[in-house]
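Before anything else, here is the set of structures, which you'll find just below.
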Structure I
Amino acid sequence: MDYLHKSFLRLHGNLRSATCLVNDSWQVKLAEFGLDNLIEEQTPPKKRLLWVAPEVLRGSLTVSQMEPSADVYSFAIIASEILTKKEAWDFLDRKEDSEEIVYMVKKGGAFPIRPEIVTDCPDVNPALITLVKDCWAESPEDRPTSENICQQLKNMMSKKSKSNLMDHVFNMLEEYTSTLEVEVEERTKELTLEKKKADILL
């Protein structure tokens with residue numbers, strides 16, 4: 001996102017979780033950028049608007065009329081999905097549908113509606129949640145720039161352990177393997193016991 005904001009493209013304009021692709025090296029690649037004319041000719045479905053910044057919804061802005069701060073808002077919605085491990089706006093636990101959410105975001109107000117960030121992961125840095133909330137600020141001027149976001153994320157990472165994502169994945173796999181070994185051992189004992197019972201009966 002920061003690269004796009006510093007390039008001649010200026011912004012993505014259609015940022016949402018579906019346009020964030022992860023390759024086999026765990027790198028995120030952004031898709032569907034630079035498609036101004038194609039996007040502007042289409043009427044997007046309401047669900048696609050769940051990632052769109054309020055000022056864009058109110059002004060019915062085209063991609064060429066948007067500011068990079070609109071991407072920052074969209075980034076925040078995506079980040080909330082990652083943190084909560086749920087879809088945007090978590091409709092399973094909401095009474096509103098996508099059309100109502102879009103209307104309420106567009107309406108704004110003193111306390112604008114935003115996704116709830118409730119995570120069961122104890123390792124989540126509270127500063128990260130604060131950053132996400134800053135990114136979806138109602139006023140575009142109050143949102144951090146993509147460069148500022150990158151800097152804050154780097155600072156958060158430097159304060160944590162030096163382990164990277166792959167280390168985390170390997171640790172999870174190792175933990176899973178250990179659990180699996182214990183389970184196999186228990187099942188083997190049960191099977192041996194049942195076999196002994198069967199031998200006695202025979």
Structure II
Amino acid sequence: MGKKGVAVWIFSFLTFIALIHFIEAISVLIFNNQIRLLQLYPYLGEKLQNMTPEAYFLISATSVFILWGITCAIAFENPVEAFLNKVLSDAKKQSAVENQLLEQKSEILDAMSETVETNNTLISEVKDLVYNIRTEVKEVQPLKENVEKIKSELTRLKREIKKFKENLEYPEKCPVCGKPILPEFKVCPYCGANLKLLPEKIIALKNYK
């Protein structure tokens with residue numbers, strides 16, 4: 001016997017006792033009989049004997065209706081309905097949990113979307129920066145070419161200045177090798193040509209050799 005059966009049996013028994021008292025209360029009111037059932041209760045029989053028939057009737061009637069209502073509520077409780085209610089309650093709880101999870105996932109997706117948008121903004125900024133750097137590099141390239149030209153011009157000027165200095169220091173040159181020499185040189189220190197000879201003779205001597 002389950003808990004439900006035990007509860008129905010107990011409340012049915014109490015309802016039956018209350019009904020007996022209710023019947024006795026009716027007989028007391030109608031036939032002016034004495035209250036006898038209350039004498040069965042130990043320690044309370046003497047006090048309950050002083051109860052008026054009207055109070056006895058009201059208390060017994062109220063007890064019958066209350067106990068009978070409790071018995072019916074327990075006895076006629078539909079287990080299928082209780083099971084369905086439990087299933088619906090569990091489904092509601094599960095739905096609430098799923099809704100909470102969906103809200104959390106939606107928050108995560110929103111955060112991911114914001115992160116992606118931020119990354120896209122950063123990527124676009126990086127692209128703009130790279131484009132600007134390329135533009136500046138293209139602008140710097142002609143300057144680099146100009147610097148190279150200036151360097152080559154400076155090198156050429158240095159050579160000319162060096163030649164000019166050599167011409168100032170050594171105004172004469174060897175007619176054979178073209179190296180700068182001093183006026184007091186009689187023989188070229190570079191090629192060994194005799195500087196006292198005429199250029200025509202030197203050329204003839206060179207051809208002869």
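Just so it is clear, none of the values below were taken in a lab; they were calculated from the coordinates. For clarity, every value in this text was computed on a predicted model and none was experimentally measured. Cβ atoms are built from the backbone, for glycine too; each structure is taken alone.
Assuming 19.1 is mean projected area of the Cα convex hull in nm², for residues 67-186 alone as calculated from a single structure, say which of I, II it is.
II
If relative contact order in percent (Cα under 8 Å, 6 or more apart) comes out at 13 when worked out from the coordinates, which of I, II was used? Mind showing how you got there, number by number?
Details: I: 19; II: 13.
Of the options listed, only II reproduces it.
For which of the structures I, II does the calculation of FRET efficiency 1/(1 + (r/R0)^6) of positions 51 and 179 (r between Cβ atoms, R0 = 41 Å, to 0.05) return 0.00?
Numbers: I: 0.65; II: 0.00.
Traced to structure II.
Figure out for me which of the structures I, II the number -0.61, -1.00 belongs to, where log10 I(q)/I(0) by the Debye sum over Cα atoms at q = 0.11, 0.15 Å⁻¹ was derived from the coordinates.
Clearly, the read-out refers to I.
Which structure, out of I, II, was helix-only ellipticity at 222 nm (-39500 (n - 2.57) for each DSSP H run of 4 or more, over all residues; to 500) derived from, given a value of -16500?
Among I, II, the structure yielding -16500 for helix-only ellipticity at 222 nm (-39500 (n - 2.57) for each DSSP H run of 4 or more, over all residues; to 500) is I.
Using the calculated result 15.1 for Kirkwood radius over Cα pairs in Å, for residues 19-122 alone, pick out the matching structure from I, II.
Working: I: 15.1; II: 19.9.
Corresponding structure: I.
Figure out for me which of the structures I, II the number 0.75 belongs to, where FRET efficiency 1/(1 + (r/R0)^6) of positions 27 and 91 (r between Cβ atoms, R0 = 35 Å, to 0.05) was derived from the coordinates.
Source structure for this number: I.
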